[in-house]
Structure 1
Amino acid sequence: MSEKKFILYVQTSDNPEKQYSPLVLAQTAKAMDIDAKVYYLGTGLRILKPGEADRIKLGEFPSVKEMLDKTLEAGVEILVCEASKRMLGLDKVELISGTKIVGAATLNDLVLEADATMWF
């Protein structure tokens, strides 16, 4: 029997148009019985400040906040780079609930472990 596959989605941008793809793909991976994680790095963290994701809604899609909630409900882990949090001056800011703050080495480990990695 083969091992379960794992895809890592890395979000590096706070551009509204780039927010949906990693969340949709991670939810889809889980529905396909593929392990998925989303790692937020650099300016991507700004989206995780309370209230920010609520403001982004494109087309007929739900808000990014609703997409984040749905992604977490699907069992996708949302990881946040601690160094990026400090770099952006967010070290004293609480991010949306459900996220997990991790070190930079975690990203390296995850990339080495993943069967595929996609960057946004």
Structure 2
Amino acid sequence: MRLLLDFLVVGFGGFFGSMARYGTAYLISKTTHGDFPFGTFIVNISGCLLIGLLFGLGNRMAWLEGNGWLFMVSGFCGGFTTFSTFALDNSALMGKQLSMQAMIYTVLSVVLGIVLCRLGIWLTR
């Protein structure tokens, strides 16, 4: 039963995070011009700030324990942008003095992510 509740809490947070992502990107796309993806960029960097703030506050604020953490970090931030989780993973690696692993993780994630995205597009043509 506890696992089901955890999934519901994450899903509920993801619901709001996804709506926030869409709304933010939509509003930014309506106010900017050109080919640079400002909406996605702003969502990604603001998500990184938010997950960093939540991580920093996590040990000091009781409401961020348990369901609060699941709702805000796994749910909302996960729905808003998985890039924030990627940044937190890298930050954790660097905090453990594992800079080489962080660099490998970053390069492989970005390069393979783009290559596999292109592969997916190619496979569906």
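Details
- Ranking 1, 2 by FRET efficiency 1/(1 + (r/R0)^6) of positions 78 and 94 (r between Cβ atoms, R0 = 25 Å, to 0.05), the structure that comes out highest: 1
- Origin of the value -24500, where helix-only ellipticity at 222 nm (-39500 (n - 2.57) for each DSSP H run of 4 or more, over all residues; to 500) was derived from one of 1, 2: 2
- Structure responsible for 1.20, with Cα Rg over 2.2 N^0.38 Å calculated and labels 1, 2 on offer: 2
Throughout, read-outs are computed from the coordinates displayed, never taken from laboratory work. Predicted model only: the values in this text are computed from it and were never measured. Cβ atoms are built from the backbone, for glycine too; each structure is taken alone.
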